[in-house]
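Quick heads-up: structures coming right below.
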Structure 1
Amino acid sequence: MLYLDTRGRISEADDYSFTKAIVEGIAPGGGLFVPQEVPHLTIDEICDLAALPYAQRAALIYERFGVDLPKERIRELMEASYGDNFDDPAICPIANVGDGMHVLELWHGPTSAFKDMALQCLPQFFSAAIGELRKKGEAKEDILILVATSGDTGKAALEGFADREHISIIVFFPAGGVSDMQRLQMVTQRGDNVGVWGVHGNFDDCQTNVKFAFNDVAFNERLASEFNIKLSSANSINWGRLLPQVCYYVSAYACLVAQGSVAKGEPIDVCVPTGNFGNILAAYYAKCMGTPIARLVCASNENNVLTDFINSGIYDISKREFKLTPSPSMDILVSSNLERQLFELCGRDGERVKGWMDDLKRDKRFVVDDVTRERIQELYVGDWVTDDDCFASIREVWREHGYLMDPHTAVAWTVAQRCKGERPMLVASTAHWAKFGVNVFRALQEIPAGAPLPPEVAQMSGIRLNELISKMTCCQRIPAGLANLDKMEVRFTQETEGTPDGIEGSVLGFLE
């Protein structure tokens, strides 16, 4: 299967296969890669997946997408992606919490966040793709992966790509804009091929200026001539990040049927906490494949640009304040993966998508046509949650069900409860609570968002505070990768400006 560009700058004649598309990361015209077509599974084929280990389910879906590697190789790579590196043999188990509410736990990987579902997989296929392209003489440069992160992607990408041959990785995160646990996970990362920078600015500054580096012709020519380096991406703009997420939504439906929570063919609703739109877009592609998903419920925090867009067809950040919330991985105003959804819903009209993206870059806003807006509203429900409503849900679900959620999952839970009808509701749980212990503590103790912690608690490290929460909640388990962070050496303390010069200067400093 070949891949197209959301901005219409490549054609079938350009021959972008899966392996070539994931190594390139971004299409030559600045758009995003999408598959030429989306394969379809019958309801029996979907439900039969439940009889297989998770790695085999994912391999079968990759094969249907025409991934240009031998079937045996795909299965080997999936076995390496989803095995003992996850702390539950189900990989992404489903917890039934309350009547008709099903929580898809996507955080059982090595960094305790849903990004592991993709970033234990993408590096395996990325390395294999590099090997194939080198054999064909189509790749001679080494690859430098640039990642902008609002928290979880950074650590997951560092963990997945550490010490891989012919690949280096630099992560940029907003200094002061991630949780202490997220920061510690990144700055203690081991590996000879990794770099981490804090950025003076917010996530959108990180993301915008990393994209600028990708599209800076002179900068890329310098990297090639002086360092034999080519840039690529591990953010969700890379199709190799999205396809593993499609797999877990298809798999989740099969599991719900197998456990008797859903009748075969019965539609479900799916609620996803999202800022960059990639995680919920994966559910859309799973629906396109034949998974019986009725409504896609898009849950936002107080940075509710997606809610407004779904309800109005107007994407406007020209006067919108960027807010730091208890769910920092969703503190995003420029939702990169929305571009893919627009492409799919406007008749795959690349010129129209390019026009909207140009409007956003120039005016900080764009307006879709009425037909596209109606199609969005047929598929999506959008709602948002205040910080204190998020805390209330963490507290209430713990007290009523003995189930402890992180703030991002709580955003989705709150919106899911508001929007729930007769259909079963699948809620995507994107992180273990211990990644955000400070705000989980606030929620449990009824301390308002932004209010100071008690002095004796404020002095605790994130690790000690998690231990306190574990005792408060009858020894809720803390993953080893989080419990031992205070024993890890801090390797990266450097910071840079959230500007093109700041990002590109950091890249050059890393390479030199």
Structure 2
Amino acid sequence: MAYIVMDATILAQLKSAVGEHGLVVDRNQVQTYECDGLTNFRTTPAAVVLPRTTAEVQAVVRICAEHAIPFVARGAGTGLSGGALPAEGCIVIGLARMNCVLSVDLENARITVEPGVTNTQVTERVKAAGYFYAPDPSSQTVCTIGGNIAENAGGAHCLKYGFTVTHVLGCEVVLPNGEVRWFGSEHGVVDPPGYDLPGVFIGSEGTLGIATKAVLRIVRRPETVQTLLAAFHTATDAAQTVSDIIAAGMLPAAIEMMDRLSITAAEAAVHARYPMCEALLLVELDGPRAEVDAQIREVRELCSMNNAWEQRLAQTEAERSLVWKGRKAAFAAMGRLASHYIVQDGVIPRTALPMVLAKMQTMSEETGLRIANVFHAGDGNLHPMVLYDASVPGEEDRALILSYDILRLCVDVGGSITGEHGVGREKQCVMSYMFHEPDLATMLRVRHAFDPQNLSNPEKVFPTPRLCGERRHGAYVPHPAEAAGIAEVF
């Protein structure tokens, strides 16, 4: 896409709003913001602003509304679906400077932060008092609360503790017309009367406005935590163990599964001392010591019944940390196995795990593309990684089509095209596979109620003109999924 130079009058207004050092217009510098973690989509913004306060965010949004300029809020840029991808000619509103913890209220188990505070910083701030912040995406050391809110981020421990939406008691939002409103309670009151506006806003992927403050729920650390590794000869046995654990009435803090490819990559990266096997389960239980001791014995029995050939219980906090270091490094470590890869994010019923994993193996063999699996097995949130070499003509398009076929498979078995990464730009072409036109139209009515000018993170989530045979700017270029005949239009 062409780089668009913004009008000097508008740039002067932006500089007045955020100060000279809060405005970035140099082309080489704004290119830093041309993509998020999904690097195969890139658009250079016309300008980047770096506000420090809600008032500055509000001033910038009002300028955008006055001149009908699209804007995209951005945190740390760790998203994997193109959610922070700039729109052509847009202003990126970077929230990294809004990184203050505003208050800590241990008595009421809550903390108020700005959107640029990282996920891990929340836990670090309250750890000494025996609390933690439960959502834990793999990028938690760098991803920010604002981005977590936009995508309704989860993580390994969302099986027991829930996603971001469960832990946001209220948030301050700059609406697309520049008004400032609180959704939920400014003081952290749980479940205030009226419509659940935080529930609408959280996970809306920046299409309804920008969060500038958030009141978060913090949780008491459990009395004890035990983490078990179990190695299996087949993914079917590991998947059956997952179903058996849940069927037994237990709710572990986390149940993660890794296949041989992901184990190989993680071991090469962090040397977590994982056993090399076809499927590895990480089962973590927490709570009162007597309960956890009894449940871990039952989990080990179920693993043995399903032919686990090795079981290893972490004996120290250092061992437990190493186990999780390997799991959380798996995505980034995949670069050791392939020059390029696509991370997907589908959801399926737990009972469908054996069939879906077997089907993905068949799809891999048919396409000649490797698929690595590391995922939240406890709630059926898959993260298949399609490995490919972009230097091979046509291979990137084949990998993209395979990744969409996996998402369609997830929908076919009663699941979803995303569990925590969001739709963003990446999954727009399969939204209409999951939702019929009346459903999409209803969602768009909600969006337009907040943003009638379609300025806040436009061209995201919903099928776009690119997939409908036209584009607002420039020559039409068909999406690979559309060219292959698998993208339904809206």
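All of the numbers you see were taken from the coordinates with simple rules; none came from a lab. Just so it is clear, the model here is predicted, and its values are computed rather than measured. Cβ atoms are built from the backbone, for glycine too; each structure is taken alone.
Summary table
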| quantity | calculated |
| --- | --- |
| Cα extents along the principal axes in Å, for residues 146-449 alone derived as 59, 56, 32 - corresponding label from 1, 2 | 2 |
| helix-only ellipticity at 222 nm (-39500 (n - 2.57) for each DSSP H run of 4 or more, over all residues; to 500) from the coordinates reads -10000; which among 1, 2 | 2 |
| Structure from which 21.4, 65 was derived, Rg and Dmax of the Cα atoms in Å, options 1, 2 | 1 |
| Ranking 1, 2 by distance in nm of label points 7 Å out along Cα→Cβ at positions 74 and 402, the structure that comes out highest | 1 |
| Parent structure of the calculated result 2.7, given that distance in nm of label points 7 Å out along Cα→Cβ at positions 266 and 306 is the read-out and 1, 2 the choices | 1 |
| Structure from which 14 was derived, relative contact order in percent (Cα under 8 Å, 6 or more apart), options 1, 2 | 2 |
